[in-house]
Structure I
Amino acid sequence: MKCGRELWCVSVSDCQERGYQLLIFDWDGTLVDSIGRIVTAMHMAADACELPRCTDDQVRGIIGLGLPEAIRCLYPDMHDALRAQRLRQSYSENYLALESEPSALFHGVAEGLEAFRAEGYRLAVATGKGRHGLQRVLADRGWLDYFDYSRCADETASKPDPLMLHEILAQSGVAASRALMVGDSSFDLLMAQRAGMDCVAVGYGAQPLQALRECQPTLAIECFTELRAWLGQRASNQSVEVVLHGR
């Protein structure tokens, strides 16, 4: 099965074998348009700690990692643990201030998630955010009980280690072959592949779609609404298969 939005129609037999029960989403850059604020908060933290600013692209390139791992990638020569802690703290404070008005959901996300729930999919979040940060943004939206499962980088291994996906699968009782990971970074896609899971690359977040295609995702999309259309096509094909076998 090839990826790409122009190739939504997969074989009937493939749909039958890999019907999804669980949809797992990254948060920043996949569901929520928060990338600009993350970049700004990191620049502000660098200034506060008298460190050279990284480029916007460098910061975007680490989004998806846990915060300690992200800072090690951006400043590999910084061996002062206290300074690294100050940088993490400053970033968190700056981001929290910028998020006084919660970042908007991307186009089609609210409607798409509601449709997925109505269609019987279970929903999960697998994020590089800390638990406190995720709970805060979920509470801001009245979504504390919206997702069936969630895992955060400060309570498990950071992406691209597949541990957080293994933990979600264990909690849900869903096989990896029946779960789908959706994300905007190579860390999301590599994590899913290492967990034996199909994955969808979204090109409107932290990393460009051209780069994400190199990870060979199951599907690559430019808009969240394309995910709903693709899953709907798969469900339709599965229904055809059931009818044919019932004759």
Structure II
Amino acid sequence: MSEVLRKLAVFLPWEGGHRREFTRNFLLQIYYTFVQSIPMLAVLGLFSGVAISFQANFGLAFLGSYSQLGKLLVLLIFREFTPLVASLILIARSVTAIAAELATNKVQQEVEALQVMGISVYHYLLAPRIAAGAVSLFCMAMTFWGFALCGGWIGANYSGFFPVNQYLISISQAIRPPDFPFFLVRTSMLGGLVSYIGCRRGLSLVSAPFEVPIVANRAVVDSLTLAIAVHAASSVAYYLIFGVDL
């Protein structure tokens, strides 16, 4: 265990200069990735909540089982829809930007200049973006979920009055203890992985400037493939371990 921790410690910015640059780049990436995406998350979350809640409420009306609305919203939006949509927004907005930025740096020989000056490329370029991607995706998913809850209540009140307290109680009763830890691990892992792919693809450029959009496109394709695969695998793992509670 100590040997594993010692190897992992190599990747952490312990030195003062590295730590300051890491913190600065990390906060900048959080701002560009998460903060600037809040309006988009609010609109998509609100309308997604309205649409899904309306359809679910409309279907439950035939069964006379409005009490199941909370379970359906948690199952469809919280566990499945929210992590996937947040990761797609992250890929569309940030992975392309990361890949294009690092590819441009590679073309302009800025990466080589950092290495000549003895500056760690990992600590200066990669680590802040990967860490910010992990944190940002979790924050984006929680923001999307919050607005989706608001939209879900609006959709639930389309055909009749659904009190807020009853709505929130149905949601809270449907959320199981493993949901939030699993949600945190899933979103953080997805954010870090797709950000890593963007960094890796960006630095894979050789020298030609015309390859920058090609590299960015490959980063998007690889990130989408990985995000969908990880999302599907984690969903299967969750239901195999904890079961389906319908």
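Read the figures in this text as sums done on the coordinates, not as results from a lab. On a predicted model such as this, the values are computed, not experimentally measured, just so you know. Cβ atoms are built from the backbone, for glycine too; each structure is taken alone.
If you rank structures I, II by relative contact order in percent (Cα under 8 Å, 6 or more apart), which sits at the top with the largest value?
Across I, II, relative contact order in percent (Cα under 8 Å, 6 or more apart) peaks for II.
Taking helix-only ellipticity at 222 nm (-39500 (n - 2.57) for each DSSP H run of 4 or more, over all residues; to 500) from the coordinates of each of I, II, which one would give -14500?
On the way: I: -14500; II: -24500.
Traced to structure I.
When Rg/Rh (Cα atoms, Kirkwood Rh) is compared over structures I, II, which one is greatest?
On the way: I: 1.00; II: 1.07.
Evaluating Rg/Rh (Cα atoms, Kirkwood Rh) on every structure, the highest lands on II.
When mean count of other Cβ atoms within 10 Å over residues 109-116 is calculated for each of the structures I, II, which structure yields the highest value?
Values: I: 16.4; II: 13.0.
That would be structure I.
Here distance in nm of label points 7 Å out along Cα→Cβ at positions 205 and 221 was calculated and came to 1.8; which of the structures I, II was it taken from? Let's see the in-between values first.
Details: I: 1.2; II: 1.8.
Of the options listed, only II reproduces it.
Given that mean count of other Cβ atoms within 10 Å over residues 77-84, derived from a single structure, equals 10.4, which label among I, II identifies that structure? Numbers along the way, then the final one.
Values: I: 10.4; II: 21.2.
Only one of I, II returns 10.4 for mean count of other Cβ atoms within 10 Å over residues 77-84, namely I.
If distance in nm of label points 7 Å out along Cα→Cβ at positions 85 and 149 computes to 1.5, which of I, II did it come from?
The value was obtained from structure II.
Suppose log10 I(q)/I(0) by the Debye sum over Cα atoms at q = 0.19, 0.28 Å⁻¹, for residues 53-100 alone works out to -0.64, -1.21; of I, II, which structure was it derived from?
Label of the source structure: I.
Using the calculated result 24.1 for mean count of other Cβ atoms within 10 Å over residues 21-28, pick out the matching structure from I, II.
On the way: I: 24.1; II: 15.6.
Only structure I yields this read-out.
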